[in-house]
Structure P
Amino acid sequence: MTTEPSSYHRRLAEQKRTAIIEAATGLFLHSGYDGTSLAKIAEVADVSKATLFKQFPTKAALFDAIVTDYWKVEDERDLTPEPGDLRAGLRAIGSRYAALLTRPGMVALFRIVIAEAPRFPELGETQFKLGKEPFFDAVRRYLEAEGKAGTVRLDDPELAATQFLGMIANYVFWPRMLLMTWSPSEAAMAHAVEEAVVTMEARYGASKSMDDG
């Protein structure tokens, strides 16, 4: 007979997992991926080695979990709104993207990947496959759905998704990689998202395309 863990034990396990991920992120950033051992992560997280190895048997598995956690979206509807209202749909997606990119630790995660990618290219692959790619694919599928609904006219949904996300990231995220004081207000970020939405609507909106024709 299998006994399910109590809510207390589940909560305790989750707290330890969070402590491990936070410790690993800090150590990876400070000492590099190669220079950080699982033993040191366990020490900083204040958990036993057995506890750490039970949840993350390798550093690669731990890094996978870090990436997945940072890119996790609580409500998938934020990425795949119902088609039919392009502006509302893009606004929801853009706001979610801005929130993800400004999540505490996201800049640190990118810095780890950029610093270690020459020696550990698999870190970049993990960041792309478990983080950016699923989000990007959701945006591409949404634009394809809008195309089928007749609200947009576009030949290359992949390019359009890249353009939309790029407009947002170039304001809310990439300056943070170099400028320690870059911290736009919530209102400024919302404005950047709205401008990206309006630009996409002007370029790809069906009514605009019909007028051009």
Structure Q
Amino acid sequence: MVVVRAVEDGPYERPHRPAGPDKASPGDRRAGIRLAALRLFAEQGYRSTTMTDIGAAVGIRGPSLYKHVASKHELLAEIMIGTMEQLIADNIAAVTGTDEVREQLRRSVEAHIRYHARHRLEAFVGNREIGNLEQPDQGRVLSRRSEYERRYRELIERGAAEGAFDVRSARIASYSILDMGIGVASWFNEGGEFSVDQLAYQYGDIALRIVNARPSA
């Protein structure tokens, strides 16, 4: 079980009890609970994780945990919806500032890869646990996934219409590009051969080859 330690052992003697009331803001406490849940969902699966496990990971017992979160399902939904909203926001930011379709696709892919390299647990949980989301939250996540894929597909379709790309199926091309992020989340290591930026740029090149991008005039 993953245990989040609030304070590392140091050379000083810590009191057995807190010196005063918990100073963490509700937002900070909620974020800590969400992070602990994310780690546990990734390590042992959503179904095998209990609220007791989550509480133990952040040092909150029983009923006190329910002051911050109603259920583990609420945490799963928050994680998965938040992931998709961030991906969409990153994509919007990536294409802003240029109208050139090749550059928009490259920037989109770079943002996609950066997110998956830096948020591996969110990507892993999002793909493995979608079946455990109840409605209407599952529908919300699937709707955002469709919107995210559509943004890539429409960009590829526009590139093809402008003669910048040569693809038989914009949908297959978009799926292929998006799958690259999932792959990165499964193997990337921050201390490995490539930095996040190096990786993102190389995958941008691969995406342009997938759509058979023609050189700009």
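Each reported figure results from applying straightforward, stated rules to the coordinates on display, with no laboratory input. Note that the structure is a prediction, hence the values are computed from the model and not measured. Cβ atoms are built from the backbone, for glycine too; each structure is taken alone.
Have a look at P, Q and say which one yields 0.90 for FRET efficiency 1/(1 + (r/R0)^6) of positions 125 and 197 (r between Cβ atoms, R0 = 35 Å, to 0.05), as calculated.
Values: P: 0.65; Q: 0.90.
The read-out was computed on structure Q.
Work out the source of 5.8 here, i.e. which of P, Q gives that when distance in nm of label points 7 Å out along Cα→Cβ at positions 61 and 205 is computed. Let's see the in-between values first.
Values: P: 5.1; Q: 5.8.
Going label by label, the one that fits is Q.
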Subject >> When distance in nm of label points 7 Å out along Cα→Cβ at positions 173 and 189 is computed for each of P, Q, the largest belongs to >> reply: Q
**OP:** Consider the structures P, Q: one of them gives 66, 50, 32 for Cα extents along the principal axes in Å as calculated from the coordinates. Say which.
**Re:** P
